[in-house]
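Throughout, read-outs are computed from the coordinates displayed, never taken from laboratory work. In this text, all values refer to a predicted model and were calculated from it rather than measured experimentally. Cβ atoms are built from the backbone, for glycine too; each structure is taken alone.
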Structure 1
Amino acid sequence: MVGVLGGGQLGSMFAVAARRLGYRVAVWDQDADVPALKIADLPVAAPFADPTALNRFAGSVSAVTYEWENIPVALGEALEQRLAVRPASRILRILQNRVEQKQFLASHNIPVATFRPIAAPSDLRAAAESIGFPCLCKTATHGYDGKGQWRLAGAQDLASVQEQLGKQAHSPWVLEQFLAFDKELSVLVVRGADGDKRVYPTVENVHEAGILRTSRAPAEIDPRLAQRAGDLAASVVAALEGVGVFCVELFLMPDGGLFVNEVAPRPHNSGHYTLDACTVSQFEQQVRAVCGLPLGEVRLLCPAVMVNLIGEDLTKVSAGEGLANLFRQPGAKLHLYGKKSVRPGRKMGHVTFLAEKPAQAWESAETLRRVLRCP
């Protein structure tokens with residue numbers, strides 16, 4: 001049996017891929033109402049600090065992975081005393097803290113935006129004056145989908161942001177130079193315990209309110225630039241000596257320069273297109289890497305564009321005429337996550353459009369975006 005920590009949609013997709021390959025799956029999550037627990041062979045709904053749950057989970061599985069990076073490092077360390085945890089807890093420790101992550105990347109000569117750690121709100125002014133404006137202040141931990149971020153356009157924003165930091169439960173923070181990028185890119189990299197690796201095509205992403213809205217595969221960029229992005233992403237995972245699936249988010253600058261934004265030690269929302277458009281999905285690759293199997297090929301079978309369904313988008317496409325219209329579109333592949341409650345900003349599912357030519361996939365995605373009234 002293989003185990004996954006976290007029971008959201010990424011955990012569900014991992015479980016489906018594992019069971020298709022003949023594995024039984026244990027899922028451990030602190031919330032009893034997450035979708036992956038409903039399909040697990042061994043569902044464990046308990047706090048991550050529960051020693052009884054730890055013994056039950058660890059005694060039932062041969063290898064463990066996780067669906068997101070905010071799993072307690074101490075839990076990963078405890079599991080590593082008994083079995084393989086991939087990626088390792090030391091990598092989790094680096095990547096779940098933005099300060100440590102950027103320090104690691106910079107120490108390996110990987111290009112990142114200029115940054116300064118902020119230990120206390122009173123440090124904000126000096127850090128901003130050192131970096132210059134505009135700049136971004138982010139929580140060092142627990143930030144995702146644009147949460148825990150503040151943009152400082154100029155010195156006039158210092159007082160208000162400093163006041164907000166004083167109200168935050170999470171600290172420290174990191175202040176980054178604002179990069180006026182041309183495009184946001186991401187690359188999935190899979191690495192096995194033997195050092196073998198696979199690099200998926202470079203993807204182009206569009207975010208709205210800090211949340212990923214669309215991903216285009218392949219990215220609409222020069223192939224040589226896409227290769228450079230893939231090589232840079234692979235160098236990040238090699239520096240980490242990571243085993244598993246990683247997503248490296250990149251900023252493409254107007255002059256063709258590339259900067260690493262963040263690294264996720266797990267499958268990624270921007271890689272969901274692989275479920276329908278690649279010979280081996282990112283989730284099957286995760287199973288293979290965790291279980292020590294040979295890695296699969298990463299061939300893109302056709303161009304694809306993924307559109308996230310966020311909040312009330314779900315009601316517009318999951319029933320009635322909205323669902324019928326979606327299914328009438330050639331190449332449309334609907335994935336719903338089975339979450340009970342609909343909340344603003346919550347990812348409820350996604351649609352991937354497949355086509356023979358990139359423009360056709362993008363046109364179908366734009367049709368859906370108009371239905372959803374996306375900006």
Structure 2
Amino acid sequence: MNFELNDEQRQIRDTIRDVAQSEFAPRAHEIDETSRFPQENVDRLAELGFMGLPIPEAYGGAGADTVCYAITVEELAAACGSTALIYAAHVSLGASPFYLFGTEAQKHKHLPRLCSGGLGAFGLTEPHTGSDASNTKTVAEKRDGGWVLNGQKMWITNGALADTVICTARAVVDGVDRGVSCFVVERGMAGFTPGKNEPKMGLKGSVTSQLFLEDCFVPDENLLGEVGRGMRQMLTILDGGRISIGAMALGLGRAALEAAARYAHEREAFGRAIAGFQAVQWKLADCATQLDAARLLLYEAAALKDQGRRFTKEAAMAKLFASEAAEKACFESIQIHGGMGYSRELPVERYYRDNRLTEIGEGTSEILRHVIAREVLR
């Protein structure tokens with residue numbers, strides 16, 4: 001498959017790279033140090049039309065393809081990991097489900113707002129159901145005109161700030177469990193309360209929240225798709241989300257590699273730049289090779305998605321490989337920097353901390369290997 005970028009893809013790459021490097025990268029250290037949500041970055045992305053990048057123009061988006069979206073996440077991550085995660089969770093998990101499964105009324109009600117600067121989130125994980133998402137404990141009981149939700153969500157990116165959170169819950173009708181279903185919970189609904197924002201190892205500018213649902217009434221029109229189809233919807237959403245998290249890892253790994261290469265030319269030891277030592281050269285060579293391979297895997301998964309073809313295996317492979325390639329690139333970048341790499345004065349230690357999530361979120365590396373093996377053995 002030929003992955004030469006077309007004119008639109010190159011234009012989007014050049015635009016977002018320029019904005020990310022000139023505006024977002026200079027703020028990244030301060031955002032990390034203060035754990036501050038970068039609202040100005042979100043506003044800038046909305047101003048440029050990126051918040052609904054892959055959403056059709058009919059619903060307020062830009063109508064770009066998934067390759068453009070992956071490119072955008074990569075460029076954001078290379079500048080500011082927190083901004084990349086906010087953006088990826090918003091688009092893949094918060095906005096795309098409306099387009100994939102929503103009614104026309106739901107699309108026209110929610111997508112224009114989400115494409116113009118509002119935030120979206122996806123409430124899947126619970127305190128005791130991470131990878132075992134089918135074991136959802138949150139319950140939605142059918143009442144006249146709607147549903148009453150009770151439960152707790154955990155580790156929800158954008159959760160406390162989101163305009164809409166698509167929450168999974170077990171739909172109970174006349175005392176009968178009809179299976180996991182998806183419901184649109186809107187900010188300000190009675191009984192919907194954000195809990196604490198988690199203190200994290202990295203990606204500190206991204207808000208990761210507990211969410212509580214206590215007798216939260218959701219009207220019938222806020223059921224997303226059909227009753228009992230929530231798990232199938234969730235798996236489709238996660239397939240797409242894995243492309244974005246893989247792209248995020250790629251951006252962080254690329255930034256780490258570029259920093260290491262620059263430093264290798266600047267740092268001298270034993271009378272010459274350390275770039276002249278084979279031990280350093282081989283580290284850079286291995287990391288560059290793996291990151292380039294990761295990019296091809298990501299573009300293949302994105303292209304398959306755009307073609308309407310099955311991409312479950314390819315998305316899992318891309319996310320698994322990219323996250324582990326980035327882990328190596330961030331690790332080796334710190335090693336090449338030596339003591340300076342361990343200092344918070346340089347960004348490479350931040351890249352390492354930020355990337356750690358990419359091997360956990362949207363499916364752990366262990367779960368992804370299970371998904372890939374299942375597809376291979378199918």
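So the values come out like this:
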quantity	calculated
Mean count of other Cβ atoms within 10 Å over residues 243-250 - highest-scoring structure of 1, 2	2
Which entry (1, 2) yields the derived value -0.81, -1.41 for log10 I(q)/I(0) by the Debye sum over Cα atoms at q = 0.19, 0.27 Å⁻¹, for residues 99-170 alone	1
Answer label among 1, 2 for the case where helix-only ellipticity at 222 nm (-39500 (n - 2.57) for each DSSP H run of 4 or more, over all residues; to 500), calculated from the coordinates, equals -9500	1
Value 13, calculated as relative contact order in percent (Cα under 8 Å, 6 or more apart), assigned to which of 1, 2	1
Source structure (of 1, 2) for distance in nm of label points 7 Å out along Cα→Cβ at positions 259 and 291, computed value 1.1	2
